[in-house]
Structure P
Amino acid sequence: MKNIVILISGDGSNMAAIVKTARREGWHEKLGARVAAVISNKAQAQGLVFAREQGIATEVLDHKSFASREAFDAALSKLIDRYDEPGQPALVVLAGFMRILTPRFVSRYAGRLLNIHPSLLPAFPGLHTQQSALDAGCKFAGASVHQVTVELDRGPILAQAVVPVLPGDTADVLAARVLTQEHLIYPRAIAGLLQK
């Protein structure tokens, strides 16, 4: 079985979209894959409630309990690795996980660490992407699913979705339009990777 471990920090809407798609499309039967665990660095993350309601194992690892980023990432690796199957290391999916990961962590999961970013990478890496797109006068915005590398938001792109920037858009309105597309392309990109 290919286990998927999803990391969240908040409401987990992308995580929920992945879980719902996996069930609806029968990933367990068709791809030999399942969402095995959801891990959050925040105990109050609302996404944990959804995951528990779906019968998915949940874990909380508070980054504030660690003296360094390296110590947190080492403990996080131990949690993730509990879901590895013999010959099948877990796929690690970042879904609103608001932590910059250390190079050692990223290297450990190279090729199986995914993220979604609310811009058409390589444009607008980092934070405040929608406002940056509006400030630049972009006619289009979107989202990108990419493999995580040590260089922030620069890994190989697996999928993208494009949305128009409409007159009168604010950053929040544009972000909501982009998020609907994130919910479509992230599960599709994961399924594509699982089929390889």
Structure Q
Amino acid sequence: MDINPQKIDGDWEEGWAMDLHTTSSVPITDEAGNVIKWDNARPPVAEELYQLKYCNNESKVDTIAKPVSDFIREKQEQWKLDLIIPVPPSDTERTYQPVIELANAVGTLSDLPVDNVVLKKNDATPPLKTIDDPEARREILKDAFSVETDVLKGKTVLIFDDIYRSGETVNAISEVIKNRGNAKNIYVLTVTKTRVKK
């Protein structure tokens, strides 16, 4: 599968998304001019992610994990990762968690351990895509995540998520992993990146 890696900047050593989340979004309107839906064009990996997350097509995990793990293998000599930490899901009621499943598959293919328990989500948070104000997002995430003191001391960590939007979530996680967990280095990798920070 062809990917087009996108750089993502933040409070970490290096960050990448495998591709954009959409390449175009055209509104479809009714006769009164009201938007009733969007016609989205997606790169291949983003279409696979859409099928996984919104159409519950679990077979897409392996299809997505392969290019992600290939990318990690290319970077591993430079990054020297010790483990992958997936971003905890915002919808904890969901029985199938795509980010966790993807992280586990990526870890297997790239020979890296995946830690699904070291990073704790303290409280449920609303979906940030519904909140436009960056200050409001930061306030919501202020104490949302925690790790035990020094639990990651000397470790080089890859924070993994499916979609990078505003960057507020991974910035909050990076801060907690660095300042409380005392990780040595932090890298970020996501499947897709939105064209706007929402």
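Observations on the structure shown:
- Taking mean projected area of the Cα convex hull in nm², for residues 64-151 alone as the criterion, the top-ranked structure out of P, Q is Q, with the highest value.
- Comparing distance in nm of label points 7 Å out along Cα→Cβ at positions 24 and 144 across structures P, Q, the highest value is found for Q.
- Read-out P(r) over Cα pairs in 5 Å bins from 0, in percent, for residues 48-95 alone, computed value 5, 17, 21, 25, 20, 10, 2, structure in P, Q: P
- Origin of the value 26, where relative contact order in percent (Cα under 8 Å, 6 or more apart) was derived from one of P, Q: Q
No value in this document is a laboratory result; all are computed from the given coordinates. Model, not experiment: these values are computed from the prediction. Cβ atoms are built from the backbone, for glycine too; each structure is taken alone.
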